[in-house]
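**Student:** Each structure below appears as C-alpha cells.
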Structure 1
Amino acid sequence: MSENKVYIDPDLEFLIPQFLENREEDIKKLEKLLLKSKFDQIRIIGHSMKGSGGGYGFDYLTELGSQIEKAAELKNKHKIKKLITELENYLAKIEIIYEEK
C-alpha cells in the first residue's frame with residue numbers, strides 16, 4: 001500500500017510519536033462508540049482526524065477521517081467497522097521518512 005510511506009518534515013519529528021499514539025487511542029474510542037451506536041461522537045473523531053492528518057503529512061489519515069465522518073452521518077455501522085480496520089492496518093504498516101521538502 002503506497003499510502004503507508006509518509007514523508008514528513010524533520011521539524012515535526014518530535015510531534016509524530018504522540019500524534020500516532022493519539023490515533024491508536026482513536027481506534028479504541030471508535031470501537032467502543034460503535035458498540036454503543038454513538039454516531040455523533042464517531043463523526044467528531046472522524047472530523048478531527050480529517051482536519052489534523054494532512055497538517056502532519058498523513059494525507060491518507062485525512063481521507064480515512066473524512067470517510068469515517070461521512071459513514072457516521074449515515075449511521076453505517078458496517079462501513080465504520082471497515083474503516084476502523086483500515087486505520088488499524090495503516091498504522092501497523094506505516095513507514096515514516098523524515099526529509100526536507
Structure 2
Amino acid sequence: MGDLFNEVDGKNDSHEVSIYTLSSCMWCKKCKAYLKERDIKYKYIDIDNLTSKQKSEILEYLRENYKPDRIAYPFLVCDDKFVVGYDPNKYEEIIK
C-alpha cells in the first residue's frame with residue numbers, strides 16, 4: 001500500500017502522518033492545508049482515484065488497525081492515533 005501514497009515534504013517530521021482523502025472533498029483540502037501551513041511532513045492517498053479493489057483493501061486496513069466507529073474523510077493517522085473527519089483541535093492534540 002505504501003506506493004499508493006503521495007508524499008508532501010515538511011520540516012516538522014517528528015511524527016508519521018498519513019491522511020486518507022477524497023480529491024474533491026472540501027474538508028480533505030482543509031486538512032492538507034492545515035498540515036502544509038504547519039510545515040508538517042505527511043503522505044496522503046486520494047481514495048476516489050483508486051481501483052475498487054484498492055479502495056476495499058484500504059477500508060479493510062483502516063477498520064482492522066484503528067477500529068473506528070465510522071469511516072469518513074479525511075481520515076488522519078498520526079503514529080498510532082487517528083482522527084476521523086476534519087477536526088483541527090484533535091489534530092493539534094495528536095501532532096505536537
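Here, each number is a calculation from the coordinates, and none is a lab measurement. Bear in mind that the values here come from a model prediction, so they are computed numbers and not experimental data.
**Student:** Can you spot which of 1, 2 the value 42 was calculated from, given it is relative contact order in percent (Cα under 8 Å, 6 or more apart)?
**Tutor:** It traces back to 1.
**Student:** When Rg and Dmax of the Cα atoms in Å is computed for each of 1, 2, which one produces 13.5, 44?
**Tutor:** Source structure for this number: 1.
**Student:** Thinking of 1, 2, which structure, once helix-only ellipticity at 222 nm (-39500 (n - 2.57) for each DSSP H run of 4 or more, over all residues; to 500) is computed, gives back -11000?
**Tutor:** Checking each candidate, the match is 2.
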